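Every number here is computed from the coordinates shown, using simple stated rules; none is lab data. Every value quoted in this text rests on a predicted model; they were computed, and no experiment measured them. Cβ atoms are built from the backbone, for glycine too; each structure is taken alone.
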Structure 1
């Protein structure tokens, strides 16, 4: 069995031996895993629906209480084990399917956390439209769990073992640093008082004839085209591709009406099909991921298939011109961090 380093060296050798660069376009029509990430889920990996809702500033619960974790195995299509900067996600889109009829209002716009604060809080701001968006984040882990160890049946959280508990879930909606290795949990962002830019907001295609402010019919697709220019998004996706699996978290701050499972009153939050849902299976309405990724050695800047001084000269020229191609770290800005990243890649060869 090959170790991680051996797999990485083999992948490097295969890439060098086949082409200077590869552009891979693939659609995953069903997730490897989907899990209702909620402390009271009785069978989290086999639930037929995944409600996403907030328990806003309720002690003992995360603000983003019901979350949907989806994961896709990319290792068969995208070579694994390469340095993270070999991967550049060109485009990525996640599609989920609404599983409850006219239960929530469509909101395709970002809302600040201040719009869900109590109206007597001095930080409160009025929401200018109806509803709360369905947002997609990266996934962070704690308590010894990781991207390749966490699955549909893994423990929900660490101490206290019995929920409710705040900030204890083992897999959580997260934003990341530029490298994609340091995760910040956004599950309690309201009580901690910070805004978090999602990687994407789920939109309803125009063909569905659902307008902002409308109640959303069951079976409606919602598509989130992820913005790789959002801080940490490209870095996170690079780490995922190197490992061979992309995990994403679907979340909403639509408030639940009371306690577990929404409590009493009419629910007003988004619910989505999981792959275990028989209707989803019959209609093919599984959570879907569409991905285009370029895989190449960033030090081979002139794409000749070799790393030499011509690459260095070409990079310096692009960097001085502020050309987008000089964005090595994937932040969508060209700065000295990119120059340093290129130098490291060049020295690595």
Structure 2
């Protein structure tokens, strides 16, 4: 019998907003959003005061201000967020070398061989981050990455949830399918059309039926809806790409609005990239993805190490023009060479 793994998912609570509230006490009791500098921009993150008014990430700034007229909007300080992220990652590695960052504000840890209870380690991590960085953080403890990530969201904000192996079957049966990795709005709508809302209902489908409905993802979904995830924590994995994307509550209908969304996503993407110098040396190209209101999608890519905003904008415009429909999702990304080479040039602009 294989050893049961002990995985922790650490997730900084509304990280950017929390940093701003920490650094400026005047922002602690007000609805706050970090986001674009213009009304055409989008909210990057919002504190819980703002979320009570329906303000959330990816929401256009003009809609956020309609929902919460007294919303305080501050521009992002990505250099500060990157610096803090590096320090927090270094702290996490004091418990185990098996740390896999997902973004600036979250990471997986494998503490199977730490010789101590994972619950105790997760509690210590949260206490240290709170004490040393004065920032709130949530954690999930579970036997695999899928369930640990779900668990970290269970008692937010600034909470912790532990899912022991023996409780996994019952926990997963009651889980809404939208909680599963890879189930976005479109897949959820398709499942709802079949009367499937929970993992218990999805478990009634055979692997063959799921493959017919979802293609190759169906075989993976057969395992996920049972709480099975064999992916290891990979601290030094070779990444093929780095990307971010947003689904917009109000579809993007004009090229001008699209360009404002591209600018916001590009700033975030560069923040992630420049926080990982080993990736900057391997940039081989850029790509753009657009999903339209009928759920059709298209993508475009260009080779070369250039990563400026002017590199992404023409791709986004061309992709957007491929359909007369408004866009509901936009994504930007970098593709990487398999391994770094001394001949790879670094031509990316610093933010």
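Where is FRET efficiency 1/(1 + (r/R0)^6) of positions 77 and 293 (r between Cβ atoms, R0 = 30 Å, to 0.05) largest, in which of 1, 2?
1
Which of 1, 2 yields -5500 for helix-only ellipticity at 222 nm (-39500 (n - 2.57) for each DSSP H run of 4 or more, over all residues; to 500), as computed?
On the way: 1: -5500; 2: -10500.
Traced to structure 1.
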Given a value of 29 for relative contact order in percent (Cα under 8 Å, 6 or more apart), calculated from one of 1, 2, which structure does it belong to?
1
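State the single structure among 1, 2 that was used to calculate distance in nm of label points 7 Å out along Cα→Cβ at positions 85 and 285, giving 4.5. Please list the in-between numbers first.
Numbers: 1: 4.5; 2: 2.5.
Source structure for this number: 1.
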Mean count of other Cβ atoms within 10 Å over residues 61-68, calculated, reads 27.0; among 1, 2 the input was structure 1
